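Throughout, read-outs are computed from the coordinates displayed, never taken from laboratory work. Everything numeric here is computed off the predicted structure, so don't read it as measured data. Cβ atoms are built from the backbone, for glycine too; each structure is taken alone.
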Structure P
Amino acid sequence: MGRIKQPLPVKLLVPMLGASQALLDDACTTLVGRFGPADLSSAPIPFVHTDYYAREMGAGLLRRFISFERLIDPGELAGIKLMTNDLERGWSVEGQRRVNLDPGYLTPGKLVLATTKDQAHRVYLGGGIYAEVTMAWREGDFRPWPWTYPDYASDAYLAVLRAMRGLYMSQLRKSGLLQAGVAVRAAQQCDLR
């Protein structure tokens, strides 16, 4: 029987999608109020890989990422997704979302995103929320899976995710967690370059 161990704390991030810079700025301010100071907030990136959201949210959508200084327990993800869904409803107009918030987290070896949609590669967390390992960190970079959305494999997104992971790894090193037994095991399972 394996021994139960506490997981490493993870870096919370929220990819946001909206039709206006002002709305994304409001979302950032609200999220900082909920989760504490941000350590990275990306410039807006044009959302050009699909028109999936255009009918609901309009054309000319922008993607923006924000990550937070405070590390979290990965078990908090379902509750965070439920809270961001409430925020989305609050910004909706006549039942149409104006902003999409997809919280997730980084570990040394992966990017995990929360969703309300079940698929074969997603794991149920509770409360109607699923988790997806969207990217793996292998051979010194993020690597997509067959199910990874094309925008997440784009150079613009990867640059932001690499920067966030760099901040996270620095936090783990400074806190001494990379010397803790659980972090050593995590380091042996993924490339920490």
Structure Q
Amino acid sequence: MKNKFVLALTALMLAGFSVFAQGTTNKPIKIGYASVNYILSEMPEYKQIEQQLMEYEKQLSNQLQSQYQELQTKATTYQQSAETMLPEIRQQKETELRELQGRIEKFQRDAQQLIQKKEADLLAPAYDKIQKNIDVVAAENNYTHVLNSEVAGVPTLLFVSDQSHDISNLILKKMGITPTQE
């Protein structure tokens, strides 16, 4: 809810700035919009990015599974021989199991961060390519502003009376990609 408020406030500020800018430059305002998520999903490299990310997630998942198996094996061994262990050895094994559990929990947290970083690293060149093509299409079509029609899957444009200002397909064509949604 807070994100929607921030987005709405940003849009209002842009609109206010646009009116002010129009008054000082006498240049007509032309606002277009595009769906960066749609453009990204149409790019051939996006499928490769998804595949690389899935492979990376699988590697991390396999590492986690290996750690779980190690914990399970050690816990089973401990349970089977705990009664016959000296108290010092039992305490040492319990500490070892707790530490292993802690390392597994830390690995889970770190894995989420690693996945997010990997995703950002893989997507950065695609986003750069999209931005460069947005800039070109906007300049070629005299748009003074181009808005992203959604952020994180949430629509940011609350009302659009003229779909002709959706430049998503123009951007795809500029990139040499045939849009699936014309």
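Some points to look at:
- Between structures P, Q, the calculation of Kirkwood radius over Cα pairs in Å, for residues 100-171 alone yields its largest number for Q.
- For distance in nm of label points 7 Å out along Cα→Cβ at positions 124 and 156 computed as 3.7, the structure of P, Q it came from: P
- Structure responsible for 2.2, with distance in nm of label points 7 Å out along Cα→Cβ at positions 68 and 132 calculated and labels P, Q on offer: P
- Answer label among P, Q for the case where distance in nm of label points 7 Å out along Cα→Cβ at positions 84 and 164, calculated from the coordinates, equals 0.8: P
- Among P, Q, structure where helix-only ellipticity at 222 nm (-39500 (n - 2.57) for each DSSP H run of 4 or more, over all residues; to 500) as derived comes to -25500: Q
- Of the structures P, Q, the one that 129 was derived from, the read-out being volume of the Cα convex hull per residue in Å³: P
- If relative contact order in percent (Cα under 8 Å, 6 or more apart) is computed and equals 44, the structure in P, Q: Q
- Comparing FRET efficiency 1/(1 + (r/R0)^6) of positions 52 and 76 (r between Cβ atoms, R0 = 30 Å, to 0.05) across structures P, Q, the highest figure is found for P.
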